[in-house]
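Rule-based calculations on the coordinates, nothing more; no lab input. These figures come from a predicted structure and were not determined experimentally. Cβ atoms are built from the backbone, for glycine too; each structure is taken alone.
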Structure I
Amino acid sequence: MSKKKKFKLLDSKVLWAIISLLASLFIWVYITGTQEEIITLSFNNVEVQFVGEDTLQATRGYVVNNISAETVSVKISGTRGNIGSLSASDVKAVIDVSLINSTGRLTQYFTLTYPDNVNADAVSLESSNPETISFDVTRMSTMPVPVEAKFVGSTAEDYIAGEIEYEPKTINVSGPESLLEQIDHIYAEMGGDDLTMTRTAEVPIVLIDKDGNIMDSSGLEFEVPTVTVTIPISMMKEVPLYVQCVYGAGATEENTVITIEPNKIMISGDTEIVSTMNRIVLATVDLTDFSLTHQDTYLIPLQDGVENVTGVTQAEVSIEVTGLATKIYTVTNISCINAPTGYTVEEITTQSLEVRIRASQDVLDKLDASNLSAVADLSDISQSGDMFVPVRIVVDGFTDAGAVGDYTIGIKVRS
């Protein structure tokens, strides 16, 4: 054959069409033969699934638990075209429990299921490990379980944690009776470090069994999933005790000695309240009510929300006015003022009044009765007749002297 004819043959479109057709036929025959080839596949960790559990619980009150295996290993065979693209996640080991009508430990075979594109009837199970699945069928029940809560954190310096508060105190738990019998209590734990403020949180619940161990809650249903736990955090502070004094009759802050026992206590409470408390006032004492010394016991007052950590509920108070002396004088200069309209003082029945004056000894030596007067303010009277009214003792010319004690006079009023 000449070279010219040879090239014409290679350039023929008909020739190449025939070659393409033959190649396609060969490939189709090869692929078809391969897809129909029987292959064997092994899968591990094939998930075990139960179906019909809702029906089982709704119709008989039974539940499934204590399953012997969560996964199985299987070997299957079939054509490459049918099972060649499968993976372990595509295969499920299914057990139907909807028709079970008794409780106890049961053992059943499982059925393998596949995706919709797989012809299950054309797949053979060669072997499995395990071959069967065992499980318990028990009656569903509900019981109240007590709740215990605990604070395991810490407070900042000068702060204290109060008694833990939590709700609810019991939680209804539903599940197989065999599991419920193992429960001792529900535990809720609140943490936190260096706390300075009261803290409230929703704490996940933990089941504790009768041996004190944490218990798996699988297969159980809870009335609520969390416990509301509150840790009251209070500020602690040492606060001095204090007596408020009304000075007079020669007594001043400089010559008055106040002794308080105890002189301070430890308190705790809300931070906003305690942080502003710099002292606790026991009482207000008028220093003109006594001569030179005063002793009394006072309860330690606390506002709401504040607690006395020290525990001492009262304090002994001693007050002494130093550098002064007292002397009794007879006052005869007695008068009344500010009688209301319609009332007239007909007679002052008290003609003289003995009063005790407190001052330095030098002042007392210079003072005499002519410097003293007793004045009754009648602005508050509202009746007529004989009566006693309080009087104010006036010391004329001596600012550092004054009367101590309370005094009254008798008067007769007409209207």
Structure II
Amino acid sequence: MVKSRLIPALGADGAVCLHRRLVLRTLRTAHRFCRDHRVDLEIRFAGDDIGLMQHWLGDSWFFRPQAGGDLGYRMSAALAESFSEGSPATVLIGSDCPDLSSAELAAAFDALRQQPAVFGPAADGGYYLVGLTQPQPRLFEDIPWGSNTVLARSLERTRELGISPALVQTLDDLDRPEDLPAWKQRIQAEESDLTQVSVILPTLNEAAHLARTLNSIRIGNPHEILVVDAGSSDDTRAIAAAAGAQVIPSGKGRARQMNAGAASATGQVLLFLHADTRLPHDWPRAVSDALLHPNAVAGAFTFALDQDFAGRRWIEWTTRFRSTRFQRPYGDQGLFLARARFEELGGFANLPIMEDYELTQRLRRLGRIVIADVPAITSGRRWQRLGWFRTTLINQGVIAGFHLGIAPDRLARLYRRNSTPR
């Protein structure tokens, strides 16, 4: 249903992967502009399931379903609704113009202070941006959407309506197979930089451990730290803010939280870390070395616990064996991968449990998950609270249930019930 003209070159799955990346790229650009210029940002989507959109992109955005009908009617309806709610000027942008920047958005809003309409011309004869100061439904009627005459016909319509529009910078959009080489060349330099690491931590009442974890991250001078909090009632948010982390509010669910962090991240590498897991001092080197390994698609750290108790050595050895031999690290080992690959995969699945395990399954089909030669130190609190044998039994039971097809919601209930000390 998306980027269908690219299916002959990329296949249906490839077109979807590219669409996900373009949406997130556009969202970051729009968010940056709106934050800096105090402009409201609204995401219009097809379909009625806001919950799925929130799982993919996070809870921080304002989502609204699009109206039915063709593209013209949907755009006209969105503009009309915006003006009915008091907007003095509204700009619509598509999601398939990778060169869109804050400069074009600023120019569009500046133009609307003087003129009633503005277009952002696309090099293929369409437009990637349209802005108005009042509803103009006729502007979107009987336009041959998808053709190379969209802009020309739209400008002709403005003359019929007595409107004098402004034009901002002409940009390339990405619609057809012949547009792909320029896209690949554009992103090649971006993706080769493995030094910009965004560290993402999902939290819920982690004040007891968070400060030490954040200190271990900061030693490596990350590109940014994003703490995605699901409504903590302790000092988690204050600790994160004091450490210079960006705090993002979210609904509950680790998968949802980590996807929300990824949607806001601007680094080229994403590192997902539990709030009670500390990184080694040289973690940036370990990340880049692992991702540069031949056929690597992702990486994780060696597993180690921070306290000594009965069964500790056994837990560490079996976890290391599983993650190195079978490439099945868990979330408490700090999973990291290129942001581009994460976006193409669609992020963490909408699961209440086993979200890290499910993602590594998909990654293993694409290549190798490399385990770094330095350990991330995880709190042993759960093993101490429940006992190492019971904790291991619960973990293996959940994995077995996942493979047997037991509903994830049921697995999550069983996990929580059995993880309560007796």
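Match the computed value 22.2 of mean count of other Cβ atoms within 10 Å over residues 124-131 to one of the structures I, II, and report its label. Each step should come with its number before you reach the end.
Numbers: I: 12.9; II: 22.2.
It was calculated from structure II.
When relative contact order in percent (Cα under 8 Å, 6 or more apart) is calculated for each of the structures I, II, which structure yields the highest value?
Values: I: 10; II: 14.
Max of relative contact order in percent (Cα under 8 Å, 6 or more apart): II.
Of structures I, II, which gives 53.1 when mean projected area of the Cα convex hull in nm² is computed from the coordinates?
Details: I: 53.1; II: 21.8.
Corresponding structure: I.
So if we calculate distance in nm of label points 7 Å out along Cα→Cβ at positions 156 and 388 for every structure here (I, II), which label has the highest result? Numbers along the way, then the final one.
Working: I: 5.9; II: 7.8.
Largest one: structure II.
For the read-out helix-only ellipticity at 222 nm (-39500 (n - 2.57) for each DSSP H run of 4 or more, over all residues; to 500), a value of -14000 was computed from one structure; give its label from I, II. Walk me through the numbers on the way to the answer.
Numbers: I: -3500; II: -14000.
Only one of I, II returns -14000 for helix-only ellipticity at 222 nm (-39500 (n - 2.57) for each DSSP H run of 4 or more, over all residues; to 500), namely II.
Where does the value 0.95 come from, among I, II, when FRET efficiency 1/(1 + (r/R0)^6) of positions 212 and 308 (r between Cβ atoms, R0 = 30 Å, to 0.05) is the thing being computed? Mind showing how you got there, number by number?
Working: I: 0.20; II: 0.95.
The structure behind it is II.
Mean count of other Cβ atoms within 10 Å over residues 44-51 was computed and gave 14.9; which structure, I, II, did it come from? Can you show the working numbers first?
Values: I: 14.9; II: 12.2.
The read-out was computed on structure I.
Tell me which structure, out of I, II, gives 1.37 once Rg/Rh (Cα atoms, Kirkwood Rh), for residues 132-355 alone is calculated. Can you show the working numbers first?
Values: I: 1.37; II: 1.13.
Clearly, the read-out refers to I.
Please compute distance in nm of label points 7 Å out along Cα→Cβ at positions 140 and 300 for structures I, II and give me the label with the greatest value. Mind dumping the intermediate values first?
Working: I: 5.9; II: 4.6.
When distance in nm of label points 7 Å out along Cα→Cβ at positions 140 and 300 is computed for each of I, II, structure I gives the biggest number.
Work out the source of 12.5 here, i.e. which of I, II gives that when mean count of other Cβ atoms within 10 Å over residues 100-107 is computed. Working shown, then result.
Details: I: 12.5; II: 17.9.
Attributed to the structure labelled I.
Figure out for me which of the structures I, II the number 0.45 belongs to, where FRET efficiency 1/(1 + (r/R0)^6) of positions 68 and 148 (r between Cβ atoms, R0 = 25 Å, to 0.05) was derived from the coordinates. Mind dumping the intermediate values first?
Values: I: 0.15; II: 0.45.
Derived from the structure labelled II.
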